[in-house]
Structure P
């Protein structure tokens, strides 16, 4: 299976405490290394030239720190779907699988990416969503979007956390991780169809699987208990937690 990866790394990280040089979020350090370095390590089974990093704020710092990768520029922050759309020219003509992940999630394991890709291939899917399955006894769920199933038990849609209002959507125990596998042609066809009718007025990549489903594509879900793997970094508190976990795991260089 031919695979390219798209890594979302264009954010500034406004909620993080300021650091010298006002670094972009993915260059903030945990365990002695930039957040993005851990993501790229987990993606190292994919050749560098097949990894596209979406950059925006402070892009010169990112490209200088991580040479040898391909880069696409998101000039304005208009959502995750818009970010991937910025990479579309670099995916043109590609007929394999596109793995999409976030540059501020340093704990996702290589094995998890592998399991997602394996399920995507085995299911003959046009899109496959990685969901973090939470147990019934966990009463307070983190503010992640939810994967919602249809009456047949299959994928129906993803609802962003800010847009959760319907009780049946809130009842889902499957959290959207922001990690996906897409058939490249299906993804490129869906991206222009994504609207911005949501609370943030942004173009959400989370809408792409439902668009693909509506067009007749098969959409699967890999649902598993992921524990700390889904932790992203948005605040100084998040960064401190991730730093502790990485140091405990011996990831310090």
Structure Q
């Protein structure tokens, strides 16, 4: 397992939301491109970027995307990618992967079209779960049953899913291990990226005991609860 630091962007700044609430915003840095470079310099294999305005209403921060693409640091990005053309444009701008939220949940046919256009390895389906349902639209919709969404995205040719327990996201209260286990059991063919709730290096070790590819860490790194190096070491030690 490897660790993926997060860079969430809103109004051109690096922020974190608590449980996806746009009225509970903490600003951590003024320049997303510089923050991306920080994680790259510390050894991150890839960085997880979320355009929060895009996730909420489909509007994308394309100027910031272009700056990120020029950084030379591999990153995956989600938020507002709701057409094949927008997915292709994101990859052309320098992103390594596109993360599909609303499209993955509500339009698996579009997800299949995007997989065909940019390649399966360049697509991640975001499976953000609240009370058993996967949601899109910045976590503001009613969602669909998790097992239905997982079945649809695998049929669409998606090979990688990002699983987030919304109730734990941004809380530092620990990951939703039960959710991760359920996703792995329902769709064993997917490479799973865990997200949400990591607050200690022990949390990283716990996630690494599961059959997941990677774990996203956001707030705990920005709050200096541990360093990226410590997180990476915990992930590596758990593999031995």
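Every read-out reported here was derived from the displayed coordinates using simple, explicitly stated rules and does not represent laboratory data. Note that the structure is predicted; figures quoted are calculated from it, not measured. Cβ atoms are built from the backbone, for glycine too; each structure is taken alone.
Out of P, Q, which one gives -10500 for helix-only ellipticity at 222 nm (-39500 (n - 2.57) for each DSSP H run of 4 or more, over all residues; to 500) as computed from the coordinates? Provide the component values of the computation, followed by the final result.
Details: P: -7500; Q: -10500.
Going through each structure in turn, the value belongs to Q.
Which of the displayed structures (P, Q) returns the greatest value of mean projected area of the Cα convex hull in nm² on calculation? Could you put the intermediate results ahead of the total?
Working: P: 13.4; Q: 10.9.
Checked P, Q; max of mean projected area of the Cα convex hull in nm² sits with P.
Which one of P, Q has Rg and Dmax of the Cα atoms in Å, for residues 16-103 alone, as calculated from the coordinates, equal to 12.7, 33?
Numbers: P: 13.3, 42; Q: 12.7, 33.
Label of the source structure: Q.
Rank structures P, Q by FRET efficiency 1/(1 + (r/R0)^6) of positions 112 and 232 (r between Cβ atoms, R0 = 25 Å, to 0.05) and report only the one at the top, that is, the highest.
Details: P: 0.95; Q: 0.15.
With respect to FRET efficiency 1/(1 + (r/R0)^6) of positions 112 and 232 (r between Cβ atoms, R0 = 25 Å, to 0.05), the highest-scoring structure among P, Q is P.
Work out the source of 1.7 here, i.e. which of P, Q gives that when distance in nm of label points 7 Å out along Cα→Cβ at positions 8 and 80 is computed.
Details: P: 0.4; Q: 1.7.
Answer by label: Q.
Using relative contact order in percent (Cα under 8 Å, 6 or more apart) as the calculated read-out, with 26 as its value, let me know the right label among P, Q.
Values: P: 26; Q: 18.
Structure of origin is P.
Kindly point out which one of P, Q the value 9, 33, 38, 18, 3 was derived from, the read-out being P(r) over Cα pairs in 10 Å bins from 0, in percent, for residues 24-167 alone. Intermediate values should be presented prior to the final figure.
Numbers: P: 9, 33, 38, 18, 3; Q: 12, 43, 34, 10, 0.
Going through each structure in turn, the value belongs to P.
Identify the structure, out of P, Q, from whose coordinates distance in nm of label points 7 Å out along Cα→Cβ at positions 176 and 200 was calculated to give 0.9.
P
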